[in-house]
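Participant: These notes open a run of structures that come right after.
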Structure 1
Amino acid sequence: MTDDIVFYTNPMSRGRIVRWMLEEIGRPYETRVVEYGPAMKSAEYLAINPMGKVPAIRHGEIVVTEAAAICAYLADAFPEAELAPPPGDRLRGPYYRWLFFGAGPIEAAASNKALGFEVPPDRRAMVGYGSLEDVLNTLEGALTGREYLVGDRFTAADLYVGSQLWWGMQFGTLQKRPVFETYVERIKARPAAKRANALDDALMPAPGAQG
């Protein structure tokens with residue numbers, strides 16, 4: 001299989017998470033910016049992602065969508081980057097746990113918060129995350145006294161969960177807590193995070209530009 005990677009994104013999207021992951025693995029990739037509106041729902045792009053959303057990647061003939069899935073895929077496809085515990089390692093289970101805690105409870109709770117929706121206390125058993133407070137307390141407990149979520153090194157789980165905390169605290173959908181702020185400052189200081197942020201910032205439309 002060819003190692004060519006094509007990255008479909010928009011700088012105002014969760015594509016920023018995948019950009020960071022691509023910078024961490026250190027392999028060349030082609031960026032294709034997909035504009036919101038007709039381009040994202042075009043037949044050409046729907047052939048890549050029938051949801052008509054970014055991000056997505058094409059690695060040779062393999063197409064992967066959903067930011068968490070892309071991070072997990074790239075970590076396994078390029079093990080030399082050491083962004084996931086190897087199969088069979090005792091840390092593989094906790095790695096999956098936190099990666100998908102980000103894709104499930106954190107994503108759902110933060111999205112509902114942004115939409116102004118709060119689960120009634122008597123209905124919390126119906127949603128996977130229970131309550132936003134439960135999610136944040138669980139994550140705070142996991143990070144207290146630790147530098148990273150899994151073992152003693154940075155993994156794709158930190159990249160994905162940390163991106164959500166970074167974004168959520170910036171835009172007010174996730175509560176700022178000292179342990180979260182310390183964690184995010186640590187991981188966003190990584191060279192790959194800085195490169196990714198600069199690349200996406202350069203693609204942002206100029207203030208006042210018409211879409």
Structure 2
Amino acid sequence: MGDRRIPEATVARLPLYLQVLVEASEVGTSTLSSDELAQGSGLNSAKVRKDLSFLGTYGTRGVGYAVPELTTEISQVLGLVDDRSVVIVGVGNLGSALASYDGFDRRGFRVVALLDAEPDRIGTRVGRHEVEPASELGAIVRERGVTFAVIAVPAASAQAVADEAIEAGVTALLNFAPTHLTVPDHVTCRTVDLSTELQILSFYEQINEPRSAAG
């Protein structure tokens with residue numbers, strides 16, 4: 001990679017390409033054209049070619065991109081060559097769904113712990129993991145080499161959870177709590193607010209609804 005800078009918009013699309021490549025590999029496909037990558041990711045082929053050119057990857061004219069090589073290239077850019085250890089804090093409905101998702105392992109993330117503050121959830125099993133006390137967050141982060149934390153707790157608790165995780169060594173947060181988290185500059189935080197996304201969808205739906213005739 002060297003000092004080559006990849007635009008943020010391109011970085012945001014790389015996981016889409018990786019998803020297409022992983023699915024292609026699973027069915028034994030060895031090459032994909034830019035058109036096939038575009039179709040699978042919902043983009044156009046010109047954008048795909050431009051994005052991949054930032055990686056120094058241009059494919060072979062008339063053949064396309066080698067699936068194994070491009071998968072490795074994108075995985076390296078995204079820092080997914082080695083599995084990243086993840087802890088999920090909050091094992092309510094959303095946290096349980098995330099914990100049961102089998103796509104993490106296939107995409108370079110290894111869930112090493114599920115934590116919750118509710119006594120009746122501690123000791124229960126969700127997927128392959130037994131729920132541990134949220135009070136052990138700091139110790140688990142340090143002992144298990146966790147760098148990623150998924151926060152699926154109520155908004156009122158999210159900042160305290162983030163602070164404790166960061167103090168213990170977490171440098172990346174995926175926040176599902178409907179609140180803004182304040183983090184230091186060396187920590188990356190992305191918030192997924194499901195209610196906000198639904199409200200945005202509602203906006204687009206209502207402007208596309210056919211208007212009834214007046215009177």
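Bear in mind that the values in this text are calculations on the coordinates, not laboratory data. These figures come from a predicted structure and were not determined experimentally. Cβ atoms are built from the backbone, for glycine too; each structure is taken alone.
Participant: Between 1, 2, which one scores greatest on percent of Cα pairs over 24 Å apart?
Facilitator: Top value of percent of Cα pairs over 24 Å apart goes to structure 2.
Participant: So if we calculate FRET efficiency 1/(1 + (r/R0)^6) of positions 29 and 181 (r between Cβ atoms, R0 = 30 Å, to 0.05) for every structure here (1, 2), which label has the highest result?
Facilitator: Going through 1, 2 one by one, FRET efficiency 1/(1 + (r/R0)^6) of positions 29 and 181 (r between Cβ atoms, R0 = 30 Å, to 0.05) peaks for structure 1.
Participant: Assuming 2.4 is distance in nm of label points 7 Å out along Cα→Cβ at positions 125 and 157 as calculated from a single structure, say which of 1, 2 it is.
Facilitator: 2
Participant: When distance in nm of label points 7 Å out along Cα→Cβ at positions 13 and 149 is compared over structures 1, 2, which one is greatest?
Facilitator: Result for distance in nm of label points 7 Å out along Cα→Cβ at positions 13 and 149 over 1, 2: largest is 2.
Participant: For structures 1, 2, calculate relative contact order in percent (Cα under 8 Å, 6 or more apart) and state which one comes out highest.
Facilitator: Structure 1 comes out on top.
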